[in-house]
Structure I
Amino acid sequence: QINLKLILVSGKTKEFLFYPSDCVGVITQHVYENWPSGWSDEVLPPRNILRLIYQGRFLHGNVTLGALHLHPGSTTVMHLVMREQLPEPNYQGLV
């Protein structure tokens, strides 16, 4: 499994475990459904506006962790933000 350390804009963090086959849509849905108790003072946004940023790029919902070449057993840091619209994907399909 891959350990994702998610960081909010406020600086709060929480770690979650996912499989390389899990896509961004599954991850954001899981986080929404398991909103950490330590984030209780954060406003729980509508599920469909949770977005992940990895290496400065917004990830679209169908991108898997495996496609990002993340290594099982390691910890990867991503930012979790609230944003309604995403930019169009670039040629690499990661944005």
Structure II
Amino acid sequence: MNKQELVDLVSEQTETSKEAATKVLDVTLQSIKDAVSKGDTVQLIGFGSFSRGERSARTGRNPQTGEPIQIAAAKTVKFTAGKAFKDAVQA
């Protein structure tokens, strides 16, 4: 499912316009991005939680030459599925 299909589904199930559903989805996603960017954790009970993780610097290899290269440390996004979400996937 892509974003437009999700907007269509939300619009249909809430009996609102597609424009309103798009705005709500956009504001929700932006709010999650803003919170995680600041280092906060966003917990949606039954669905899961979004948080920021850290990946340390490490040495890798250039696949073409085989020479070692340094890979810089990076911040990552982590998603941990909630119990209800996991249970729904297992069903």
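Of note:
- Read-out distance in nm of label points 7 Å out along Cα→Cβ at positions 15 and 63, computed value 5.2, structure in I, II: II
- In this comparison of I, II, the computed figure -14000 for helix-only ellipticity at 222 nm (-39500 (n - 2.57) for each DSSP H run of 4 or more, over all residues; to 500) is attributed to II.
- Origin of the derived value 21 (relative contact order in percent (Cα under 8 Å, 6 or more apart); candidates I, II): II
- Given 12.6, 38 for Rg and Dmax of the Cα atoms in Å, calculated: source structure among I, II: I
Coordinate-derived values only; no laboratory data. Please read all numbers here as calculations on a predicted model, not as lab measurements. Cβ atoms are built from the backbone, for glycine too; each structure is taken alone.
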